[in-house]
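> Input: structures, listed below.
Only the coordinates and a few stated rules stand behind these numbers; no lab work does. In this text the structure is predicted, and so the values were computed from the model without any measurement.
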Structure P
Amino acid sequence: MKPTINDITGIIERNKDVLDIQFNDGASMKIVNFFEQTINVSLPEDFVNFYLFCNGFTCENQIIFNFLSLQGIVKEWKLSKEIVLAEYMIFSETWYLRIDESDKNKYVIYTDGDIAVTNSLAEFLDKFLIGGVMGLSEWGRGVI
């Protein structure tokens with residue numbers, strides 16, 4: 001059974017002290033609304049819930065893996081017009097978000113080369129929490 005975003009935030013809450021991840025404070029709805037207006041997109045509900053819980057994070061023990069804050073996504077969007085969700089080793093590997101225009105809760109997280117990884121933020125985060133960057137990389141290349 002796939003985890004839900006509530007499962008993931010619960011795991012993070014219970015294990016914050018041992019995860020060696022620097023979690024940002026949650027975003028406000030004002031920041032979420034600014035983000036959506038700036039890039040003209042409505043975030044899926046699970047993304048809104050996650051960003052209200054935690055506005056991105058950094059994991060330096062994974063040789064600098066960043067799950068971008070909403071402000072960081074806007075900065076990257078202004079450069080590339082893509083929703084950059086996460087990056088590893090200063091953008092040597094990148095994960096993006098593509099949202100269906102007709103249904104904001106239908107989306108795909110994909111990596112470089114337009115390789116679809118998942119349609120679940122919770123699954124993406126679960127894979128990272130379990131296997132780190134290597135888990136995400138292998139998963140994106142179909143190794144797992």
Structure Q
Amino acid sequence: MSKSRTLRLIGYSAFAAYIVTLLWASLNPKPIDGSGPIRQFVAWVLNYTSVNKTWHWLDYNTLEALANVALYVPLGISLAVFLRRLPWWADALIGIAVTAGAELTQRLLLPARFGTWADVLHNSIGVLIGVISSRSIAALRSRRRVQG
């Protein structure tokens with residue numbers, strides 16, 4: 001198998017694993033920070049931030065917002081890579097539609113979950129970071145190739 005084909009296979013596998021994780025985190029009937037290792041990690045982080053003055057600003061709501069941003073950055077990157085023939089703003093709109101759909105599903109179909117506009121905003125910021133960073137890197141690489 002060629003190197004490019006191997007890299008493509010690794011990329012598709014990583015994307016599939018990410019999509020499964022995204023679906024699990026977004027559409028799980030129960031909040032994912034309600035029990036298990038994620039709850040333990042959140043508790044550890046919040047305990048640490050409560051005693052460390054440098055990190056006192058990091059409360060539960062801020063941690064959740066940052067996690068939402070981080071969860072959707074790979075979606076933005078993936079959209080920019082897989083749909084590179086579309087303009088960047090189309091990638092962003094598709095990602096925002098995905099996050100709005102996930103939050104709407106939580107609000108309407110998952111009574112234990114809380115689909116909020118704040119989550120749509122944070123998720124969308126993650127999508128935008130992913131799309132813009134991926135497109136920027138691609139443009140820089142293209143410019144370097146042209147310049148030789």
Structure R
Amino acid sequence: MIRHEHAYHRAKKKLTEERARLDQLVRSLKEEGLGEEAIARTTRPMSRDVDALAEQVEAYERARDGDLGEVVNLKGFGELLVQARIARDITQSELARRLEVDPSQVSKDERLRYKGITLERAQRVLEALDVTMVSAIRTRDGARAGEEE
């Protein structure tokens with residue numbers, strides 16, 4: 001996961017370079033006479049890496065634009081906190097200042113996707129980011145708990 005602008009720019013540059021390398025490899029394999037299936041099989045690992053990097057870049061861009069998505073059963077909650085910081089255009093250092101913790105703590109928390117965060121601490125982070133989390137409980141069939149069908 002890309003957590004700050006500097007890493008985003010590095011990833012964008014690397015993505016451009018890796019796409020160019022992949023395109024060059026495909027051209028070379030075609031020149032050698034390999035068929036489409038053999039080329040696909042040969043380039044699959046590199047293509048997967050390029051796709052994964054592209055998804056990270058796109059996820060950062062969505063977060064930066066405020067498109068944070070949803071969390072189901074708290075899976076991905078830590079990543080959502082990172083995305084909220086990015087969307088609010090707050091640096092890790094600024095968040096640390098607001099939380100009155102060392103910047104290395106915020107960096108570690110984000111690197112670990114806030115694994116094991118307490119509800120109280122999550123509330124402090126949400127308040128420091130000046131965001132509100134809205135949640136609802138639904139039955140497995142999608143109805144809100146307490147609603148009659």
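> Assign the value -28000, calculated as helix-only ellipticity at 222 nm (-39500 (n - 2.57) for each DSSP H run of 4 or more, over all residues; to 500), to the correct structure from P, Q, R.
The correct label is Q.
> A further question follows. If Rg/Rh (Cα atoms, Kirkwood Rh) comes out at 1.05 when worked out from the coordinates, which of P, Q, R was used?
Answer by label: Q.
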